[in-house]
Each structure stands twice: as structure tokens, then as C-alpha cells.
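What follows is a set of structures for review.
Just so it is clear, none of the values below were taken in a lab; they were calculated from the coordinates. Nothing here was measured: the structure is a model prediction, and the numbers come from that model. Cβ atoms are built from the backbone, for glycine too; each structure is taken alone.
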Structure I
């Protein structure tokens, strides 16, 4: 096993605080976490989701995406 790869994954997100401006660094960290999808992942894992409900949710999301694409295509016809 390579310890270099493990070191890479343990680093995570980092933000430097400049001029003691903690609020700005916190905003930047929250933005980075939002872009990485960490908040969404936390909400998703907050409670156990049964496999059948997960499949239903994913299918509903796929149908919603498909309908949205179809509506966009109809707009250009």
C-alpha cells in the first residue's frame, strides 16, 4: 500500500486565514464545501434510506430531468 495516497485523502479542504479575517475564511470554506457537495451528502446520510425508497427517489429525479430536457427541446421547435 502507498502511504502517499492515504496522505492525499486525509488532507481534505483547507482555507488560510489572512489578516485575522475569520469570517471571510469561513465563508470561503462554506462555499468550497457547497461546491464539493458535502452539505448535500450530510443531509442524505442523516437518516437511513431503504433501498426501495432510494430507487424511487432516483427514478423520480431522472423523470424530472427528462421532463426538463423535453420542455427545453420543445421551446426551440
Structure II
């Protein structure tokens, strides 16, 4: 069984100075063992705007909002 957990957020801006709040999610997978039945493992990170639009990471600090094609950038230490 998996569940989604928000693990962080950061601010990114487009070339016009518009600010976007980007949320960082991960899928959490139950991976319990006999010795540790409550163990969980985090999966890959997923990025979304605050409004719920998918975001692709192009490189560290540079992203693209999938639905609009807008390129955004961030120098936040929280940005993957």
C-alpha cells in the first residue's frame, strides 16, 4: 500500500517575475518486515504547483510547468 506525502516546497519564478509555489511530494511505500513491521520507504519525488499542475525538473534550479510549457527557475536550497 502506498500513500503520498508532501516533503517540502519552494518558490520559483518565470521570466516575467511571476512567482510559483512548488510542492514536493513523495510516495511512501509500506515495506514492513517481521523485525520492523512499521517500516516505510520513500519513492521518487513528484513536483506540482500549488494549483496542482505537474512540474518537470529540467536540471537543478530549472523546471517546466507541464501543462503550460512555462519555464521557471529557483535558487532555493529546498529546490531539487
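Numbers at a glance
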{"item": "Which entry (I, II) yields the derived value 0 for helix-only ellipticity at 222 nm (-39500 (n - 2.57) for each DSSP H run of 4 or more, over all residues; to 500)", "result": "II"}
{"item": "Which entry (I, II) yields the derived value 1.00 for FRET efficiency 1/(1 + (r/R0)^6) of positions 24 and 56 (r between Cβ atoms, R0 = 35 Å, to 0.05)", "result": "II"}
{"item": "Comparison of I, II - label where mean count of other Cβ atoms within 10 Å over residues 48-55 is highest", "result": "II"}
{"item": "Answer label among I, II for the case where distance in nm of label points 7 Å out along Cα→Cβ at positions 16 and 40, calculated from the coordinates, equals 3.0", "result": "I"}
{"item": "With volume of the Cα convex hull per residue in Å³ derived as 218, matching label from I, II", "result": "I"}
